[in-house]
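Visitor: Each in structure tokens, the structures are laid out below.
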Structure 1
Amino acid sequence: FFSWHFTELHTELTYLSKNEIHIRFQTVQGHLAEPGQLDKEIRLPVRDVEILPEFSSNPFRDRLLRTFSSLKDDRLSFEDFLDLLSVLSEAAPIDVKMEYAFQVFDFNDDGELCKEDLAELIHRLTWLHDKKLEHQEVQLLIENVLREADLDQNGRLSLLEFQHCMRKNPDFESCFRLRL
């Protein structure tokens, strides 16, 4: 199924170059799928994708892979995989990155970032070798985030509030990417 047409089409549909698509196909073909067995119908188990060097140390790898699984079945098609890499590429626009980051950080999948989502986000960002922030420290960070970003003061962040906040963060774009 990997052909000139496939590469051309996905160069148009993603923010990836032909070379990046070809390299990723070789990675998947060589490491994640049985040789010669990769086709449009194959869905790669998330556990096999998680071990790739690009994801193995990412504290959000489970959420990234779940967010990009088109069938939400703990598996990724090769096209799902390309979509993920596309959004995390340097060429993806910041608005696209923010929209997907919001989905990744929405741990309970309710369309908003509530205090529990923010607590989980903080824990994943700050956890280091079995050490984590104290409950009071996490709560203080959540209060500060909401004071700064919760424009309608409902105790949750909408996508628009999240985008507004992230636009003020000069490091966001460089943090939400992979060097391919």
Structure 2
Amino acid sequence: MASPGLVSGENYDHKLAALFASASDAASAARWVKESIGLSNGQVRLLSPGDPAPGRVLEPEVAGIERTLVRSHLVMGACGGVAGLAAFAVLYLVGVPLVTASPILAVVALLFFGTLAGLLIGGLISLRPDHDPYVHRVLSGLRAGRAAVVVHARSDDELEQAKTLLAARGGETVSSF
């Protein structure tokens, strides 16, 4: 399977949020995380109950999401096509009678179904199923009157550091994969 960096069009692939009982606790934790890890202002944001557009803070990279949609389909479709051709080569070399009897039909069928499978996987990647728990838990917390610190990390290392620091401050953390 392709690496996330190859199919993702976002600058910040890793999303983390921590819910706090008060806005002051969240603001203090946000400053601490930003200073401790050296994150930019755009990478660490605060959300309070009643904020008008929490979705824009949770998922700010609309153009990046669009790039992910295109890239994931192109890359995974191509990988599926290559897998279909590889399956044909193996079946042909092994001597499967159905494949050796009509190789052109077999290669077209395996190429078609391999590409189709890759495109379906690209669609699954585009749906971003890993972001649903992250978004829903934060929105639920905001409705319950809690405040959130949202971190957009560039790497797994930044994500883990931020998660550790926010949890140490008493934040209930949730992240994307």
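What follows draws every value from the coordinates through simple rules; no lab data is involved. Computed from a prediction, not measured in an experiment: that's the story for all the values here. Cβ atoms are built from the backbone, for glycine too; each structure is taken alone.
Visitor: Match the computed value 73, 29, 23 of Cα extents along the principal axes in Å to one of the structures 1, 2, and report its label.
Guide: Source structure for this number: 2.
Visitor: Let me ask you something else. A value of -20500 was computed for helix-only ellipticity at 222 nm (-39500 (n - 2.57) for each DSSP H run of 4 or more, over all residues; to 500); which of 1, 2 is the source structure?
Guide: Source structure: 2.
Visitor: If you don't mind, there's one more thing I want to ask. Which of the displayed structures (1, 2) returns the greatest value of relative contact order in percent (Cα under 8 Å, 6 or more apart) on calculation?
Guide: Answer by largest value of relative contact order in percent (Cα under 8 Å, 6 or more apart): 2.
Visitor: Could you figure out which one of 1, 2 the value 1.00 for FRET efficiency 1/(1 + (r/R0)^6) of positions 58 and 98 (r between Cβ atoms, R0 = 35 Å, to 0.05) was computed from?
Guide: 1
Visitor: Using FRET efficiency 1/(1 + (r/R0)^6) of positions 106 and 154 (r between Cβ atoms, R0 = 35 Å, to 0.05) as the calculated read-out, with 0.20 as its value, let me know the right label among 1, 2.
Guide: 2
Visitor: Now, a different point. Ranked on distance in nm of label points 7 Å out along Cα→Cβ at positions 26 and 138, which label among 1, 2 comes first with the largest value?
Guide: Checked 1, 2; max of distance in nm of label points 7 Å out along Cα→Cβ at positions 26 and 138 sits with 1.
Visitor: State the single structure among 1, 2 that was used to calculate distance in nm of label points 7 Å out along Cα→Cβ at positions 42 and 82, giving 3.1.
Guide: 2
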